[in-house]
1. Given a value of 0.70 for FRET efficiency 1/(1 + (r/R0)^6) of positions 106 and 202 (r between Cβ atoms, R0 = 35 Å, to 0.05), point me to the structure among P, Q it was derived from.
2. For distance in nm of label points 7 Å out along Cα→Cβ at positions 186 and 218, which of the structures P, Q scores highest?
3. Comparing structures P, Q by distance in nm of label points 7 Å out along Cα→Cβ at positions 130 and 154, which one has the largest value?
4. -18000 is what came out when helix-only ellipticity at 222 nm (-39500 (n - 2.57) for each DSSP H run of 4 or more, over all residues; to 500) was calculated for one structure; which of P, Q is it?
5. Quick check on the output: 32 is relative contact order in percent (Cα under 8 Å, 6 or more apart), derived from one of P, Q. Which one produced it?
6. Here P(r) over Cα pairs in 5 Å bins from 0, in percent, for residues 138-209 alone has been calculated and equals 3, 11, 22, 23, 15, 12, 7, 5, 2, 0, so which of P, Q was it run on?
7. Thinking of P, Q, which structure, once semi-axes √(5λ) of the Cα gyration tensor in Å is computed, gives back 33, 22, 15?
8. Given a value of 3.2 for distance in nm of label points 7 Å out along Cα→Cβ at positions 42 and 58, point me to the structure among P, Q it was derived from.
Structure P
Amino acid sequence: MRTLYEITGKDREHFLQGLVSNDMRRLAEGAVYAALLTPQGKYLADFLLVPRGDAVLLDIDAAIAEATVRRLSMYKLRADVQIVPSALKLWRGTGPAPAGAVADPRHPAMGWRLYGEAEGDDGSDWDAIRVAHLIPETGIELTPETYILEAGFERLHGVDFRKGCYVGQEVTARMKHKTELRKGLTRVLIEGAAEPGTAITAEGRTVGTLFTRSGDRALAHLRFDRAEGALQAGAAQLRLDPQVLDENS
């Protein structure tokens, strides 16, 4: 479930620019995907920011909405910024977009989002879409231990490396420019039963965690240099999806 807020005031875009992972100048082009991080570069929240007249809509998972707005409000100081609940509701879907809808900036397969009087979706299989395109979900693949580059935020247009400073920027930039990612979100093929959150092992060593499953494929967070050969999660047998390997080669 999503919750919507309106961010208003003449300083709203400047205020967000210094806090979130993406460049607020992109609001001129449509919806923007971004994250709020700790000073240590770890994930606190992800959300969509959508321009709407003299406001920016904050489209965020309901489970983290209040805590995120409280944290954002801590940074307001004397800035002309107000954050209030919106009366709008969200309808989303795939296929032809209705009038007034905005494209989901993460991936074309995620379709469109319409902000108005209707709430819900068109019945699309969102888990299947997310698994197919390696798109993490708040509270599932995205947790307080997540680094956004390991979760694919660069590929999902959720981070900008030229915008300047924001909370957690230094660590994120260092991960981008000075290190090779040794772990991250990927897709595996799975046979057998295993619950999301089950540890993945290789030769008795824990190498990752299983997350969202759709059919015989699932999202997993893996330590790449250790996740070789046969993998196991509970009673399930796993192996890296060769299509992902081909895409990244």
Structure Q
Amino acid sequence: MRKLLLAGLLFYLPCQTMAWGMLGHRIVAQIADGYLTKKARKQIAAILGTESLAMSSNWPDFIKSDPSYNYLNPWHYINFKDSLSEQQVYDYLNKDTATDIYTKLNFVISELKNKSLEPSKKVLYLRVLVHLVGDAHQPMHTGRPEDLGGNRVNVLWFNQPANLHSVWDEKLIEYQELSYTEYVTAINFTNKTQRTAWQQQPISQWLYESYVISRALYAEIKEPNQKLSYRYNFDHVQTLNERLLKGGVRLAGVLNEIFK
């Protein structure tokens, strides 16, 4: 029994910080890849070698199998209490010193701008950056602390047990039945004005956008094990696609700024 409990705990912990799943992170990274400048592309290739942004995007989830990287787990999310105003969210972030996605995104961006950063750290922080920008755009990664960002909000996805967090991590994206390259082809439509506007918005606004969406998603769940299926996909696929698209465009903006 003790071994079973330990195995269950080890399985449970990583699930609290998974975002978008493998497919979603690759979509965000592949979109970003298409908007890189020549300078950024060259410098990224010098760091990652033949590893593409899309393939690097899931490394921070894969590495959870190694306990020596457990310190990265809180980097993937930030929990906000319910009913905060926009200004209250920004005020909180302005004073934020916790280990969370906001402070660590700013940290890795600052580190990657350091030209003397050792090569192994460049690889680590670049992989982490690609992943965390995706995480910041997954609404439930700004969810409530008391339910672990929706992990304790049990629902039925097409009559199969799930939770609100996992629906937004993977279920909705996988329901579209597209590879990550097919998905990018289907949603990657922006103009220069739109991209510029998105890229000029600070990380605090990315998180506030996710928070607003998460509050609406919580409000829709009226009972335990609520059934979600065709209608839920119809109502939310546009929001899902916009978060993936914004994540990719903004990731490109951050990378272009770092490696200019």
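1. Values: P: 0.70; Q: 1.00.
For FRET efficiency 1/(1 + (r/R0)^6) of positions 106 and 202 (r between Cβ atoms, R0 = 35 Å, to 0.05), the value 0.70 is produced by structure P.
2. Values: P: 1.6; Q: 3.0.
Between P, Q, the highest calculated value is found for Q.
3. Going through P, Q one by one, distance in nm of label points 7 Å out along Cα→Cβ at positions 130 and 154 peaks for structure Q.
4. Q
5. Clearly, the read-out refers to Q.
6. Structure P accounts for this read-out.
7. Working: P: 33, 22, 15; Q: 28, 21, 19.
Attributed to the structure labelled P.
8. Q
Read-outs throughout are calculated quantities, based only on the coordinates presented, and are distinct from any laboratory measurement. Computed from a prediction, not measured in an experiment: that's the story for all the values here. Cβ atoms are built from the backbone, for glycine too; each structure is taken alone.
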